[in-house]
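Several structures are given next for inspection.
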Structure I
Amino acid sequence: MSLWRHLDGSRIVDLAQPMRTGMPQSPNHPRFRMVIERRHGDMVREDGGSAANEVILTGGHVGTHVDALGHVSQDGYVHGEVEAAGIQSHQGLSRLGIETFTPYVGRGVLLDVTAVHGVDVLPPGYEVTPEDLEAAAHRAGVRPRAGDAVLIGTGWSREWDRPARFTGEEGGVPGPGPDAARWLVEQGVAVAGGETIAFEHIAAGRGHSTLPVHRILLVEAGVHIVETMRLTELLGLGTPEFLLVLNPLPIVGATGAPVRPLAVLTA
């Protein structure tokens, strides 16, 4: 009973973007599509009952999702110096797939870089630096600890309804650069997340030509990445520390999977 009393008066903040046909996503991944396959009335039971159901087509890196450690390779190797060619087949990854992700229930820390700069949304193509993250931590009075999940607030969730801008076609996307990624590794974080489709600084006109932050976090450090998070409400509340529940779909062999992260804010 004492456990439940700790949750009395808690507020749950949904950190997932809604998934719908036509939503913003990376052009590098299959398009999301949902269609009703059977409509009410197509088949009616003898008692008058009927049901509808759908077919969902999606890539593993569409909408709010978690990257598996086997998602990215460097010079032919994934995390742990495992040869990428030896673990992949048409059935998926035999190692380091998203099903190996241990569900995360632990401390979440929000580092609000928009507040550091006094804006609602960082400019397109802005590179988040270690100095930004230090300033955000100092301003909020929190410090990431080993094993934490650290989320970087750029305000980019506000651009969700402007697909060309959200995906970076109009001037790039704000996000952490390599130095900020190394700062996260130095803190010992277990998970890193943000609001953009790639947890990276994407300069204007560059697209996803290189992804150094993915290399540093996934390949070198073994830190999982959460992308396309909806942090607008959490940023508005100004709560830098919370309980984070993170449990992607356990699709065997997949390089990533959708997730609906929940921030639990205790009274």
Structure II
Amino acid sequence: MTDKTMTADEVVARLWSGMTLGIGGWGSRRKPMALVRALLRSPVTDLTVVSCGGPDVGLLAAAGRIARLVTPFVTLDSIPLEPRYRAARERGSFALTEIDEAMFLWGLHAAANRLPFLPVRAGIGSDVMRVNPELRTVVSPYADGEEFVAAPALRMDAALVHLNRADRLGNAQYLGPDPYFDDLFCEAADASYVSCERLVDGFTGAVPQTLLVSRVSVTGVVETPNGAHFTSCAPDHGRDEAFQTMYATTPWDEFAERFLHGDEESYQEAVQVWHEERPR
């Protein structure tokens, strides 16, 4: 068995400009933020990002790292539309492929199974087809003759996800209320990197359904305590709503100067200082 533990910087050293990068989690929930912050410290740019977007997309968009975004939405949950994403779109900073959540899900399934597409009813009769003229439909070869959208496979060069626990072999466990699509991101990518709140020696006694990600689809594992901050990672920690509100309302240059110009340890220390300084 191979020990797959790495540092965040070692993960980013395997990424490159112009690649297609998947980012797991959902909105402002269980995002691999420590890996995203490490990516921001690198020169990697011109990315095609595939994500159920949250602040991962917002940070990368504000920093000018995205060439195209493939997504069903970009939200901070308690703030409906991610403001840095919105500002970047209003500037026309990158191309957007916005598709239905069901099309996104089946696109991941298609990629995980190395299929070019999977048929899905979602999108028929909607503006999704109008704003994405590259989408195609297929007709059932059976007697029903029904027409479906051919949801294209969302193949990725690499994927980044964050789970609650992982072992050194690459097996990873979620403990919160929802698996999101993290297992599919790992299976749909050529390489996948799992950050986790804590490394464990094994999963003896674990509920089998919580063992979401298998080592066979994982390239590297990074232990990043509080590495999903400021998004939630239940039950380890909730969303840092106060910090998220500050992120959403602070000018980008000011936010980046204070929180993103050092390593991950510097970021976590800056967050703690900010909390100590703010009025109660």
Structure III
Amino acid sequence: MDLLKVRRSERLIDITHYLLERPHTLVPLTFFAKRYESAKSSISEDLGIVRRTFKGRGTGILQTIPGAAGGVRFIPTIAPAEATEFIRAMAIELSDKSRLLPGGYVYLSDLLGQPKVLRAVGRLIATQYAQQQVDAVMTVATKGVPIAQSVSAYLNVPFVIVRRDSKITEGPTVSVNYVSGSSRRVEKMELSKRSLSQNSRVLVVDDFIKGGGTVNGMKSLIEEFDSQLVGITVFAESLFSGKRPISDYTALLAVDQVDDQAKMLHVKAGNYLERTFN
């Protein structure tokens, strides 16, 4: 067996694994050259193969940064066809009438507990913000936490959890009052002062939006930290007869028909595909 081919095969596998584990991280070519005791020209050829494979498979973008301080950066994305297939499959799955809960809510916990689903949701949302600066991902406890964790892994930024009741382990907190969009009650949410730095660019994610009051509360909390809201993306949105305080958001899925009496439920693709790929 040709040892040179074996060594190159090993390099390609190791380079690919290294990049996949460190999304949005700039890696100098000199690092790979030293790691494999290879010339930069050989490393450049290897990276060219990885780049073409990532692009062809829809894995993501391998970005080259020129100059002495440059290198390569892997940006995870999802191809439009794969995103469309996943969202259509989820719409069919969620249209099962047994998932209908009182008040027009939909049972999601089993799906959002599956690693395969969470990885796909993370890639979908990370793709939407792949070319924007995001410093933190924010969600509210508890059902949005796995989504935030998946998104933050693909964007390689921290995620922060907003809570409705303070914990002594959180230390000093910043709190805001907000109006629940569905019940119209005044609620409170809090975030530890250590969780988020000032002037951060924050992406808000959640599992479900109905009235929009919770998401609007997180927006107010971001402002209390003198930070900026980059965007809002939810797994699913529900029908809502009133006016939401938040209108500029992205939903992967949308409940467009629901009837508690007849136990009827229908879910379709949300506005994600249109907002991300058009």
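Here, each number is a calculation from the coordinates, and none is a lab measurement. What you see is a predicted model; the values in this text were computed from it and never measured. Cβ atoms are built from the backbone, for glycine too; each structure is taken alone.
For which of I, II, III does helix-only ellipticity at 222 nm (-39500 (n - 2.57) for each DSSP H run of 4 or more, over all residues; to 500), calculated from the coordinates, equal -4000? That value comes from structure I. To test your reading of the models, identify which of I, II, III gives 15.8 for mean count of other Cβ atoms within 10 Å over residues 56-63 when calculated. The read-out was computed on structure III. Have a look at I, II, III and say which one yields 15 for relative contact order in percent (Cα under 8 Å, 6 or more apart), as calculated. Computed on structure III.
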